[in-house]
Structure 1
Amino acid sequence: MIVTPTALSGCVIIEPNVIKDERGYFMESFNEARFEAATGIKAHFVQDNQSYSSKGVLRGLHYQTGQHAQAKLVRVIEGEVLDIAVDIRPGSETHGQYVAVVISGENNKQLFVPRGFAHGFLVLSNTATFFYKCDNFYNKESEGGIIYNDPAIGIDWSLPDADLIISDKDTVLPTLKDSKKAW
């Protein structure tokens with residue numbers, strides 16, 4: 001696997017080894033021991049989630065707070081998304097900054113999103129199946145969120161607002177300044 005650090009400490013891009021032949025391909029999408037050896041990050045995942053969405057669907061920016069904070073390892077099984085991780089760790093030198101990565105069923109890239117980050121994605125293809133592992137169980141009372149278009153963060157979502165499909169819940173999220181603290 002190839003591990004590429006991003007500008008945000010702890011947030012890394014993973015490119016698994018994909019073995020292709022005339023039958024198709026095989027890849028090990030996750031191996032805890034290899035992941036730790038390659039990244040230096042201890043992550044024990046306890047919950048897997050999957051979503052299916054159409055072009056223009058924007059999900060996020062979401063996170064869990066306190067003892068229920070979650071690290072995520074995200075990937076796309078089919079389709080293509082613009083994946084976003086925002087550093088919301090108090091006191092972090094990169095607080096309020098984001099990383100954007102196009103991940104797809106074709107490029108097989110994965111993004112490790114550490115605890116203390118908000119996460120969201122936008123579907124760029126006609127449809128996408130998005131899959132992610134979490135290192136902590138979901139807890140509704142610990143939900144946090146940040147509005148996708150917070151000018152203080154300045155995310156370039158690559159599609160005009162008129163083309164975005166966003167849940168009612170996500171359209172009324174607060175700005176980073178007014179959001180729940182990560183810890």
Structure 2
Amino acid sequence: MSKKQELSILEEVVISKIYFIRGQKVMLDRDLSGLYDIDTKQLKRQVRRNMDRFPEDFMFEMTKEEFENWRCQFGTSNSSDKMGLRYVPFCFTEQGVAMLSSVLNSPTAIKVNIRIIRVFTKLRQALTDTVNLKLEIEEIKKKLSSHSKNIELVFSYLDELIEKKENPVPRPRVGFKTNRK
């Protein structure tokens with residue numbers, strides 16, 4: 001498998017691990033630890049040791065209610081399951097994922113972190129492109145609405161011209177009048 005294919009597969013994996021929670025795109029600690037090839041316990045330990053690096057907009061813990069809803073999505077977690085759903089997970093935003101590279105200093109973590117940040121950037125660009133496309137479509141709709149009004153006006157003028165042609169009004173003759181027949 002080529003290096004480009006490996007990167008593409010990693011990007012797909014990362015995209016599948018991005019969730020929308022509390023109105024933010026986040027990745028869970030268990031997914032990140034899998035990508036970084038470390039235990040979730042170790043990742044959480046490093047984050048807890050450096051909590052001042054992770055403000056609320058970088059990382060947050062799910063609430064009990066969010067956690068219960070999340071567990072219901074996957075079924076009940078048991079002790080042999082390595083899904084990491086027995087404990088409330090940390091949710092990392094894009095900035096939190098970037099901050100993890102300063103906490104986890106392994107070469108693997110740094111490489112994976114770079115790929116994750118690039119995926120987040122691509123997602124942001126896709127969202128921007130989508131918004132721009134929607135704005136352009138709205139602008140086209142406005143123009144079409146304006147064009148349809150103009151076309152209606154043109155047709156009404158054409159109808160008037162056709163009516164005048166069908167019912168010509170006799171015009172007075174212009175010029176000299178002669179008595180000749």
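Of the structures labelled 1, 2, one was used to calculate mean projected area of the Cα convex hull in nm², giving 10.6. Name it.
Here the read-out was taken from 1.
Given -21500 as the derived value for helix-only ellipticity at 222 nm (-39500 (n - 2.57) for each DSSP H run of 4 or more, over all residues; to 500), which of the supplied structures 1, 2 does it correspond to?
Working: 1: -1500; 2: -21500.
That value comes from structure 2.
With mean count of other Cβ atoms within 10 Å over residues 23-30 coming out at 10.9, pick the structure among 1, 2 it was computed from.
Details: 1: 10.9; 2: 18.2.
Source structure: 1.
Taking distance in nm of label points 7 Å out along Cα→Cβ at positions 71 and 111 as the criterion, which structure among 1, 2 has the greatest value? Don't jump to the answer; show the numbers that get you there.
Numbers: 1: 1.7; 2: 3.7.
That would be structure 2.
Can you say which of 1, 2 returns 29 when relative contact order in percent (Cα under 8 Å, 6 or more apart) is computed? Provide the component values of the computation, followed by the final result.
On the way: 1: 29; 2: 22.
Answer by label: 1.
Only the coordinates and a few stated rules stand behind these numbers; no lab work does. Everything numeric here is computed off the predicted structure, so don't read it as measured data. Cβ atoms are built from the backbone, for glycine too; each structure is taken alone.
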